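What follows is calculated from the coordinates using simple rules that are stated; it is not laboratory data. A quick note: this is a predicted structure, and the numbers were derived from the prediction, not measured. Cβ atoms are built from the backbone, for glycine too; each structure is taken alone.
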Structure 1
Amino acid sequence: MTAKKKTTYVATAPDGTEYTRTSHRAYTHAVLVYGPSWHNPEPHWGCVSFNGREELAHKEARSWEGRFEKVIVVPVSTR
């Protein structure tokens, strides 16, 4: 039995910051948020989820609205 190869997925924020996730699962979109966090009071981009379908990413994004200044859905690329 051959193990399935893991793929590295990359989500890129508007400022060029890259967030990666390596998994056997397939991802198409990520949810990124902008604002301060508990460990950094200066506003910055962060990634809260990788999703396998665009509509699931938009559903996840709605759950973060109001907690951050910006919430966006971006497509991911592979490395």
Structure 2
Amino acid sequence: MRRQIFTARPTRGDYILGSTGVSWHVDRTNGDGAVMRISAGERNRKIALASLLSLAEGDKADAWEPFGNNSYRLIERHRPR
């Protein structure tokens, strides 16, 4: 079983999958807690997740999702260690 990884602040350039409760969006971190919205309004989580993973893989960045207050859970790692 793979150990889950959490962070309070994803690294600059990483991608975050988010939800408004009605639709899904993909953000990219700009550093200092700021994000840039890459896509928004997707109603299907699987499609939004596929977009997130494709972007993260292409940019060799990590993919995250919110987990509680001020915490993010790693979905997939693409950043070189």
Winner on relative contact order in percent (Cα under 8 Å, 6 or more apart) once structures 1, 2 are ranked, highest first
1
Can you spot which of 1, 2 the value -4000 was calculated from, given it is helix-only ellipticity at 222 nm (-39500 (n - 2.57) for each DSSP H run of 4 or more, over all residues; to 500)?
1
If mean count of other Cβ atoms within 10 Å over residues 27-34 is calculated from each of 1, 2, which structure is the one that comes out at 13.8?
2
Upon calculation of P(r) over Cα pairs in 5 Å bins from 0, in percent from the atomic coordinates, which of the structures 1, 2 produces 3, 17, 28, 28, 18, 6, 1, 0?
2
If distance in nm of label points 7 Å out along Cα→Cβ at positions 35 and 67 is calculated for 1, 2, the one returning 0.9 is structure 1
